[in-house]
Structure I
Amino acid sequence: MKGLPLPVPDVCVRVLLNRGACGPYAHVVAGFEPPGAGGGFELLSTVPERRLPAEYLPALREGIVEGLDGVAAAVLVTDGTFHEVDSSELGYRIAGREAGRAALVGAGLLPPQEAEALRWASWPGRPRPRRQKAR
């Protein structure tokens, strides 16, 4: 398994489906680091339970693993929030997948153009969207 080659700090994902109505909501901030000595995937959270209940961490983990697509990394979740009604496992799985893809773009393992498909993710150094040419 290939490992993340360099750190990608402060990946922030805020999933807001159906803005103004019910829909999956998730918010996480995580730092991605190259894997530890064991070379595998690790996920730790420092977010208090009142801000991000532990029940959402398995879905977040699944999403991150999917987004990383076989690349090992150590991931530290440093912030997050939930909504009592609108948060769901689906929202955190989507957030995790976007965070994992963002880490791959940030580390140079995916081309910068891939950032355009990441609807809810931001991170320091995120490539700016290309402007559409006027017709």
Structure II
Amino acid sequence: MAISFDEVEVGTELPAQSFPVSRAALVRYAGASGDFNPIHWNEEFAVSVGLPDVIAHGMFTMAEAIRVVTDWVGDPGAVVDYGVRFTRPVVVPNDDAGAVIEVSGKVAKLLDGRRVQVDLLVTSGGQKVLGQSRAVVQLG
């Protein structure tokens, strides 16, 4: 079901979601994206360059976060702009739990042309991992 511009107002909250991240998911993402940087799969290398452990790809984190918006609006093509600042990596331990990316969002502005700005809060392990995470969405 598509969201109508007339159904939203500033402060409208999107359903929050949690996205588990495992080492296996990072390997699959590396294969799909072609980003085989060893900081995303090799713990020894990641630690040797000053990271606490293997970290998720930034674009992987971004993609998981925008799912809250695309699921809400019902059409990925309705996202006309999306940007973030990478503030902290998502650390993915090599255990059964892995990591979790927590995402919540709300309508921050009503824009011209039946568009809205959605601001996202993206955390992992209680720490903000994406800053200034904003999407502009075209509504019907």
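Each reported figure results from applying straightforward, stated rules to the coordinates on display, with no laboratory input. No experiment lies behind these values; they were computed from the predicted model shown. Cβ atoms are built from the backbone, for glycine too; each structure is taken alone.
Quick look at the numbers
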read-out	value
Mean count of other Cβ atoms within 10 Å over residues 7-14 derived as 12.9 - corresponding label from I, II	II
Among I, II, which structure scores highest (criterion: distance in nm of label points 7 Å out along Cα→Cβ at positions 31 and 63)	I
